[in-house]
Structure P
Amino acid sequence: MSGQNSQDESELVHGEIVDGIATLTLDSPANRNALSEQLVGELMAHLSVAGADPAVRAVVITHTSNTFCAGADLAESAREGGPMKGTERLVGLLRQIVELPKPVVAVVDGNVRAGGLGLLAACDVAMVSRASSFAFTEVRLGVAPAIISLTVLPRLTDRAASRYYLTGERFDADEAARIGLVTEAADDVSAATAPLLDAFRACSPQGLAETKPLMAGNLLEAFDRDAEDLAFLSARLFASEEAQEGIAAFMEKRPPRWAVPT
């Protein structure tokens, strides 16, 4: 990644550094920017470059198409014999964002689902358009939002977590702002983000690098304490009969057999 847009036909994350801002664009529309091995690997590589570049003041993570991130790549998980590898990659990505010595800003104009909400919540600031929508869909597949709880739960009110974790309901951008999941909902998310990026450009690299850990300490303690147990919980649930039926139903666009008709 350099001052020029680093892009080729095979990459899923495009990186560009302009005027002190590293912009990383998720571009895997075929699977709604799902957290595949390739996408996560490329995103982590770009984050490493941006984190080490003294000219970079902040990192923006954004997307093409109408989905920021749909969460786990279920097809790849099946090919890998289960979710464990994908879960380990996600833990590494979320921790890298939390530990990065630069502010990380999610800029979203579209849908965010399941594991994508963990990515969104790991960012220091989340700016979203009012066209965006959100849902913790895990319970509707027979699993739980386990790993993403590390970054999501510190953002939400307890009541909001109970409602949206347990129902899988979709909610809009204004509700996401009200419950603390996102920083701001705006009609024009690019225009709303511009003053924020200008503010980061005025900041000292040392000041930014030393301020982020003040907010990340408890979060990193949770990673150290809980990540392994949550990874095993994810693996156990994904391997269950209920989850296999839920995933199959999702892929086949039908209600799962265990859903109660309404």
Structure Q
Amino acid sequence: MSVAVAERPAVASQPRQALRPVISFHGVTKVYPSGTVALRDVDLAIHQGDFCFLVGASGAGKSTLVRLLIRDETTSTGRIFVEGNEISRMPHRKLPKLRRKFGIVFQDYKLLSNRTVAQNVAFAMQVTRPGQRHLREKVEEVLWIVGLEDKLDMFPEQLSGGEQQRVAIARALVHRPRIFIADEPTGNLDPDTSWGIVQLLLQINHRGTTVLMATHNREVVDLVRRRVIAIEGGRVIRDEAEGSYLREGEATL
């Protein structure tokens, strides 16, 4: 596995603590109707240009945190802000505008099997911004970024798993989001292909996009050495710059 890592984006000259976070959680708790407490009193701040790994065992609360951030779920208590706007109680009519701030990819790609690569990527813009000008050029640009400029007219079943995930990333990039969320994006991929996907996310981050990646991939986290936010039992138990998957002496997540 290659270990070349994209350079970090330039850091603003203003001290980080003085910058307003692009994402912040304040005392966030999520309790499901069954009584399951998925998150407990989470305080978290993510700044523009951060690349953050979100790690923890299955059921620790990672996916709940992501769903709250994109407003697929609402908090039980606490407040969440995105670019200074509180989203915890945002009315549904404003959610489409909120979600355009995000690019989102998942473990299972979620591609449309009856549409070509180009059509899958274009579909995201057709739904969120109908009538967008120069759509074809935008589709070709993001497919070039993910290295699939020669696959425009192929269908998902003709692609490898890694290529399908790159299509999903291109689809998430086409509207130029400021925040990119990857929820277990390498979960179905072999190590070499996983590393290629992470390198692509690092390149996206290098362009100035804030990236939050939930993952179980210990090797990638330890190689990249970016910020690590560890969740256990719904609580943030560790938040380290240039962190590793496990703290020294910590049991396997």
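Readers should treat all values here as calculations from the given coordinates under stated rules, not as data from a laboratory. The model shown is predicted, which means the values in this text are computed figures rather than measured ones. Cβ atoms are built from the backbone, for glycine too; each structure is taken alone.
Comparing relative contact order in percent (Cα under 8 Å, 6 or more apart) across P, Q, which structure shows the greatest value?
Largest one: structure Q.
One of P, Q was used to compute distance in nm of label points 7 Å out along Cα→Cβ at positions 204 and 228, and the result was 3.9. Which label is that?
Answer by label: P.
Quick check on the output: 2.9 is distance in nm of label points 7 Å out along Cα→Cβ at positions 44 and 180, derived from one of P, Q. Which one produced it?
P
Thinking of P, Q, which structure, once mean projected area of the Cα convex hull in nm², for residues 124-211 alone is computed, gives back 6.7?
P
Of the structures labelled P, Q, one was used to calculate helix-only ellipticity at 222 nm (-39500 (n - 2.57) for each DSSP H run of 4 or more, over all residues; to 500), giving -8500. Name it.
Q
Of structures P, Q, which gives 21.9 when mean count of other Cβ atoms within 10 Å over residues 140-147 is computed from the coordinates?
P
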